[in-house]
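Listed below are the structures to be examined.
Each reported figure results from applying straightforward, stated rules to the coordinates on display, with no laboratory input. Quick caveat: nothing in here was measured; it's all calculated off a predicted structure. Cβ atoms are built from the backbone, for glycine too; each structure is taken alone.
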Structure P
Amino acid sequence: MNKLVIVCFFFLIVSFAFGQKKYIKNYYNNGKLKEEGWIENNKKVDYWFFYYTDGTKKEEGHFEDDQKIKWWIFYNDNGKVIKKSEFENNKLNGFTIIYKKNKIIRAEEYFMNKKTNQWESVAAFKKDNPFLFL
């Protein structure tokens, strides 16, 4: 019985030590932050931020089991939003909204990385997707 308790305790400690979620930061050789986010079981999880070599934000979004999921925001090297995209299992899946000078210029729809539709105006997008604006 004593050995069983010791073995169970050992496995509990090992699983806690290796399965624990932690926040990490990785840097470029120039010392600027490259990426930061949560790791669990050596895989990216939850929310992450990525940066250009000058430290300007490049992209941010959700991970699950090392795969991009949900909404991601992408920035140009001046820090302006250029697009917002939905992902599932590391693939574009859902809508992508394209920006220019902080204004929406186009919307696209994807199914597992293949573009299935495109709208050249917000009005056209709303007309085809009224359920999104209820």
Structure Q
Amino acid sequence: MSSALPEYYFRVRENGAAVFRVDTENRQRRIEMDQIAIVNIRNGEIKPQGDRILSEGDIAAIRDWMTDRMRVLAHRDIDDIFRAVDYMNLTAQWVQSRATDDQLEAVTDRLLLAMHDLRSILVRKKADRIDRDS
């Protein structure tokens, strides 16, 4: 593990992050974090905090983080979908092998409606792709 701290720290928020400049070059050798900006990854906005003027280096580091963060979130989205496929398979196995009548009664309608909704959307999107590609 490296003993050098990064120059910036990004405290993740729902739509982005609060950006801090990390400083250890002070008399007490304490870690100080000075908030320099708020970032919104949905609209790409970078808002400096207070009267602060961000340097080109600050903006470049923030934009690099935004690019990496969007890549991480996109990966998580598709990973969640692959997990959902696994859960559907595990659910089918559970229904076939272990579910009691009472358990099935509790979940059947909700599962059928959710699967019908998903199937309808998937079929429509697939037809749109086929139409667009032909």
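Here log10 I(q)/I(0) by the Debye sum over Cα atoms at q = 0.11 Å⁻¹ has been calculated and equals -0.56, so which of P, Q was it run on? Could the numbers behind the result be given before it?
Working: P: -0.56; Q: -0.70.
Corresponding structure: P.
Quick one: helix-only ellipticity at 222 nm (-39500 (n - 2.57) for each DSSP H run of 4 or more, over all residues; to 500) came out at -6000 when computed from one of P, Q, so which one is it?
Clearly, the read-out refers to P.
Identify which of structures P, Q gives the largest calculated value of distance in nm of label points 7 Å out along Cα→Cβ at positions 62 and 86. Each step should come with its number before you reach the end.
Numbers: P: 1.1; Q: 3.7.
With respect to distance in nm of label points 7 Å out along Cα→Cβ at positions 62 and 86, the highest-scoring structure among P, Q is Q.
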